[in-house]
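Scrolling down, you'll hit the structures one after another.
Nothing in this text is a laboratory measurement; each read-out follows from the coordinates by a stated rule. All values reported here derive from a predicted model rather than from experimental measurement. Cβ atoms are built from the backbone, for glycine too; each structure is taken alone.
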Structure I
Amino acid sequence: MNSEFIEALDQVAKEKGIDKEILLEAIETSLVSACKKNFGTSQNIRVAMDRQNGDVAVYVQKTVVEEVTNENAEMTLEEAKKIKPFYEIGDQVDIEVTPKHFGRIAAQTAKQVVVQRIREAERDLIYQQYISKEKDIVNSIVQRKERKNVMVRLGKTEAILAPNEQVPQEEYEFNERIKVYILEVKQTPKGPQIFVSRTHPELVKRLFEQEVPEIQNGIVEIKSIAREAGSRTKMAVYSNDKDVDPVGACVGQNGVRVNVVVNELRGEKIDIIHWDEDPKKFIAASLSPSKVVEVAINSEDKSAKVIVPDYQLSLAIGKEGQNARLAAKLTGWRIDIKSETQAKTIDFITDEDREQE
C-alpha cells in the first residue's frame with residue numbers, strides 16, 4: 001500500500017461521514033488476524049500502518065523479563081538492550097518481523113475491511129437518520145410490490161408498507177410520490193428495517209401539523225383523532241386563544257388547508273369538530289353532521305345515551321354505523337343513539353338521576 005491508498009481513504013471517509021482513524025484501526029486489527037492465518041504464528045503481534053504513506057509493518061511484542069519462560073512472548077534484559085539501551089524489566093519491546101510479500105495480503109485485507117466498515121457505517125447512518133423520524137411523516141416514492149408488501153424509497157434506503165398498513169382503496173403505482181408515517185425502525189444484521197403506514201391516524205395529525213401554522217405554534221391543539229382509513233376521519237381540535245377558531249384554522253380560507261390533506265389522502269372525508277371538556281357537548285359535536293337533541297351520560301361505565309330528531313337518526317348512525325363508531329372512538333365514550341320517538345319509550349338513567357336518588 002502507498003500514499004495513494006491513504007488519499008483514497010481520506011476521500012472515502014469524507015464522503016461517507018466515517019472517521020478515518022476508525023477505518024485505519026479496523027484495518028490494523030484485521031491485518032493481525034490475516035498475518036496469523038497466513039503465516040501460522042501464535043506470537044503476540046501488532047500491525048502498524050503509517051498514517052502518511054500507507055506503509056505496513058508487523059511487529060512481535062515481547063515483554064522484558066529476568067528469566068524467559070515463553071520465548072514467543074518474553075525476552076531477557078540483555079537481548080532488549082541490544083535493540084535499545086534504555087529498556088528495563090517489564091517494558092514491551094516491538095521487534096519488526098514483516099513477512100515478505102505481506103504488502104499484497106495487506107492490500108487485499110484492507111480493501112475488504114474498508115468495504116465492510118463503509119457498509120456498516122452507512123447502515124448505522126441510515127438507522128440514526130430514521131430512528132429520529134419514528135412517529136413522523138416523510139415523503140416516499142413507490143418502488144415495487146413484493147408479494148403483498150409495497151416497497152417505497154426513502155432517500156438512500158427502502159421501507160416496507162405492509163398489507164395491513166395499506167389503504168384498501170389505494171393503488172400504489174411505480175414512481176408515485178406518497179407521504180407515509182414511520183411506524184417503527186429496527187436495527188438488524190442486514191441493516192435497518194423501516195416499517196411505514198398509510199392507515200395510521202397519526203398520519204392525518206402530522207399532515208395537519210404541516211399545513212396549519214396555528215398547530216405548529218401551539219395555539220391550536222389536536223385533542224383526538226378517529227380514523228377509518230380511505231373512508232372517513234373525525235378530528236377534535238381546541239384553541240388556546242379565544243380569538244382563534246380552531247376549526248376555521250384547520251379548514252383554512254375556502255377550505256384550502258383541509259383540501260391539501262384530503263388530496264393527500266385521496267378524497268378521504270374529514271370531519272373537524274370542536275373539542276370540549278364537557279363530555280355532553282363533546283359527544284354532541286362528535287356526531288356531526290347530525291343534530292343532537294339531548295345527551296345523557298353515565299360516568300360509572302362511561303356510556304352516553306343520545307337523542308336525535310327522528311329524521312336525523314340514520315345520519316347520526318351513519319352508513320353501516322360508521323358515524324356512531326367514529327364518534328365513540330373520538331370521545332372514548334360508548335354511545336347509544338335513539339330517535340326522539342324511540343326515546344319516549346326508554347328510561348335514561350343519568351348522572352343527574354343518581355344524584356337526585
Structure II
Amino acid sequence: MSNELVQALHEIEKERGIPKHALIEAIKSALNTAYKKNFGMAQNVSVEFNEITGEVKVFSQKRVSDEVKDQRSEIALEEAQEFYPDCKVDDMVYVEATPANFGRIAAQTAKQVVIQKLREAERSLIYEEFLEREGEIVTGVVQRVEARSVYLGLGRTEGIMLPQDQIGTERYDVGQRLKAYIYEVKNTPKGPNIFISRSHPYFLRRLFELEVPEIYDGVLEIKSIAREAGARSKIAVYSLDEKIDPVGACVGPRGLRVQNIVSELNGEKIDIIKFDREPERYIANALSPSKVISVRLSEDEKVARVVVPDYQLSLAIGKEGQNARLAAKLTGWKVDIKSESQVSGYLDDFEDVEELEQLDGEDA
C-alpha cells in the first residue's frame with residue numbers, strides 16, 4: 001500500500017464524515033486478523049500501519065538469547081544488538097517480519113475495511129435521517145411485494161408496509177406511487193428498518209395538516225380521530241378562533257380539501273365533527289350524520305344513552321354498528337342508542353308497573 005490509501009482516507013473523512021483515525025484503527029485491527037489467518041498465530045506479532053506513508057509492516061516479538069533454539073520466538077544477541085544496541089539476554093524485542101506477499105493481502109484487507117465502514121456510515125446516516133422524520137408522511141414508489149408486505153422505495157432506502165399497516169381495500173402494484181406515514185424507525189445490524197402505514201390514524205391527521213393550512217398553523221386543533229381504514233373515519237376538530245368554523249375550514253371551498261384526502265384514501269368516507277367541551281353535545285356531534293334528540297350520561301359507567309328519531313335509528317347505528325362504534329372511539333364514551341319509540345315504550349311499561357304496584361298497595 002502507499003500514501004494513495006492515506007489520501008483516500010482523508011477524502012472519505014472530508015466527504016462522508018467518517019473520522020480518519022477510526023478508519024485507521026479499523027484497518028490496523030483487520031490487518032492483525034488477516035496476518036494471523038494467513039500466516040498462523042504461533043508468533044507474537046504486531047501489524048503496524050504508517051498513517052503518513054500508508055506502509056504496512058509486521059513486527060514479531062522475540063526473546064534475546066545467546067543460543068537460539070526456536071527462531072520463531074528467539075533471536076541471537078548479536079543480531080538483536082544491530083537494532084537494539086543496549087539489549088541483553090532475555091530482553092524482549094520487536095523484529096520486522098513482513099512476509100513477501102503481505103502487501104497484497106494488506107491492500108485487499110484495507111479495501112474491505114473501508115467499504116464496510118462506508119456501508120456502516122451510510123446506514124447510520126439513513127437511520128438518523130429517518131429517525132428525525134418519524135411521524136411524517138413520505139412519498140415513494142412500490143419496489144416489490146413479498147409475503148404480503150409492501151416495500152416502498154424512499155431514495156437511498158426502503159420503507160416496509162406490513163399487512164396490518166395496509167388498507168384492506170387497496171391493491172399495491174410495482175411502480176405505483178404512494179404516500180405513507182412513518183410510525184417507527186428501528187436500527188438493526190443489517191441497516192435501518194423504516195415501518196410505514198396507510199391505515200394508521202395519524203396518517204389521516206397528517207393528511208389534514210397538509211391540506212388544511214389552519215391546522216398546520218395551529219388555529220385549528222385535531223382533538224381525536226377514530227378510523228376503520230378503507231371504510232370510514234371520524235375526526236373531531238376544534239377552533240381556537242371563534243371566527244373560523246372548524247368543520248367548514250376542513251371541508252374547504254366546494255369540499256375541495258376533504259375531497260383531496262378522500263381521493264388519496266381511495267374513497268374512504270370521512271365525517272368531520274365539531275369538538276365540544278360539553279360531552280353531551282360532543283357525543284351528539286359524533287353520531288353525525290344522524291340527528292340526536294337527547295343524550296344522558298352515566299358518569300360511573302362512562303356510558304352515554306342516546307335517543308334518536310325512529311327513522312334515524314339505522315343511520316345512527318350505521319352498517320354493522322360502524323357509526324356508533326366510531327363515535328364511541330372518537331369520544332371515549334360507550335354509546336347506547338335507542339329510538340324515540342323504544343324509549344317511549346319502555347317508559348309506558350315502567351308506568352304500568354308503577355300503577356300495578358300502587359293498586360297492590362291499596363288492596364293491602
Structure III
Amino acid sequence: MEEGLKQLKVAIVHEWFVNHAGSEKVVEELLHVFPQAELFSLVDFLSPSKRAYLGNRPVKTSFIQNLPFSRGHFRKYFPLFPLAVESHDLRGFDLIISSSHMVSKGLLCRQDQLHISYCHSPCRFAWDLYHQYLEEAGLRSGIGGFLAQYFLHRLRSWDIISLNRVGHFIANSAFIGKRISHVYRRESEVVFPPVDTERFKCVEDKKDYFFAASRLVPYKKMDIIVEAFNRMPDKKLIVCGSGPDTGNIQARAASNVQFRKESSDLEFVELMASAKALVFAAEEDFGITMAEAISCGTPVIAFGKGGAAEIVEEGKSGFLFFEQTPDSIIKAVNRYESEGLDWNAFQISESAKRFSRQRFREEISSIVSRKWKESKR
C-alpha cells in the first residue's frame with residue numbers, strides 16, 4: 001500500500017457477518033490492504049471462535065441486529081435493509097469501501113469522500129433471478145406473494161436511486177461487470193476475488209473418482225450432476241456438501257455416488273486435490289470452488305456460462321459444457337476421459353496464480369490509489 005493511503009481513515013461496509021464464505025474472504029483481504037479500517041455491517045452474528053479472519057475487530061451494526069428473531073431470520077427484514085444501511089454514520093472517513101451483493105453500496109456519504117464498491121453482483125433476487133426466486137419460494141400468488149413482489153419492486157427502485165452514491169465500481173468478474181453495465185448502466189473494473197492458492201497442494205497422481213462440492217440448493221444443479229453419474233455406473237463421484245436438497249438428491253443417487261455431508265478442511269482439500277476432475281454445473285458470478293480446484297492441479301468440467309468461462313481455460317485446465325443437462329455433463333466427462341488424461345497437474349496449478357490473494361491485494365491497492373488521486377484533482 002502506498003504511504004499516502006496509510007494515512008486515510010477507512011471504513012469497510014459489508015452486508016452481514018454470519019460465516020466465512022467468498023464475500024467475507026474479500027473483506028478479509030481488504031483488511032490486509034487497509035489494516036486501519038473500521039468495519040460496518042447490517043448484522044454481526046459471528047461467534048468469538050470464528051472472528052479471527054476479521055482480526056477480532058469490532059463491527060458496528062445497524063438496528064437490524066436487535067430486532068426480534070434476527071439471529072436466525074434477519075434476511076426476512078430485507079424491506080428494512082435500505083434504511084438500515086443508510087443509518088451507518090460514516091462522516092469521519094476519507095475512504096469507504098463497500099462489499100456489496102445487495103444493499104451495502106447504498107450507504108450515505110459526502111461528495112468529498114471516495115466510495116468504491118466491490119460488487120459481487122447487483123442484488124440477484126431483485127433483478128436477474130427475480131422470477132426464479134418467486135417460483136422457488138412459492139411467492140407467485142397470495143398475500144405473501146403480493147407483499148414480496150411489492151417490496152422487491154421498492155428495493156429495485158432504491159437500488160437505482162442509490163447508484164449516485166458510488167464513485168467507482170469494481171466487479172468480481174467480467175460476467176458481473178456486464179451485469180453491472182446492464183442493470184446500473186455503469187462501468188467497472190474487474191478484480192477477481194482472492195483465492196488462497198497456497199492452501200492447496202498440487203497432487204500429480206489423481207485417484208479414480210470425480211468430485212463435486214457445493215451447497216445442495218436448486219440453483220447449484222447438483223441433481224443433474226448426480227443424474228449424469230447415475231447413467232455412468234463405471235465412474236465414481238464423491239459429493240461434498242449439504243443443504244435443503246440433500247435428502248432428495250441422496251435418495252436418487254446410484255451406488256457409484258458417495259456423499260460427504262460434513263468434511264474437515266483437510267479432508268476437503270485432499271478430496272479435491274486427488275480427484276480426476278471437479279464437476280460443476282451451476283451458473284456462478286465467479287465460482288471460487290473452480291479456482292480452488294485448479295490451484296491443486298485438478299481439472300474442471302463446468303457449465304460454460306458465468307464465472308466458469310473466465311476461470312476454466314478450455315482444453316488447458318478443463319472442459320466446458322453449455323447446457324445444464326445430464327446429457328451435456330456425460331458428453332463432457334467422456335471428452336475429458338478421451339482427451340484429458342495427459343494433462344500436467346503442475347501447469348494447471350500454475351495457471352491459478354492469477355487468482356492469488358497477493359494479486360488481489362496489489363490490484364485493489366493500485367485501483368484505490370489511482371482513484372484517490374483522481375478524486376483530489
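Ranked by distance in nm of label points 7 Å out along Cα→Cβ at positions 61 and 253, structures I, II, III are led by II, which has the greatest value. Check the numbers for Rg/Rh (Cα atoms, Kirkwood Rh) across I, II, III and tell me which is largest. Sorting by Rg/Rh (Cα atoms, Kirkwood Rh) in descending order puts II first.
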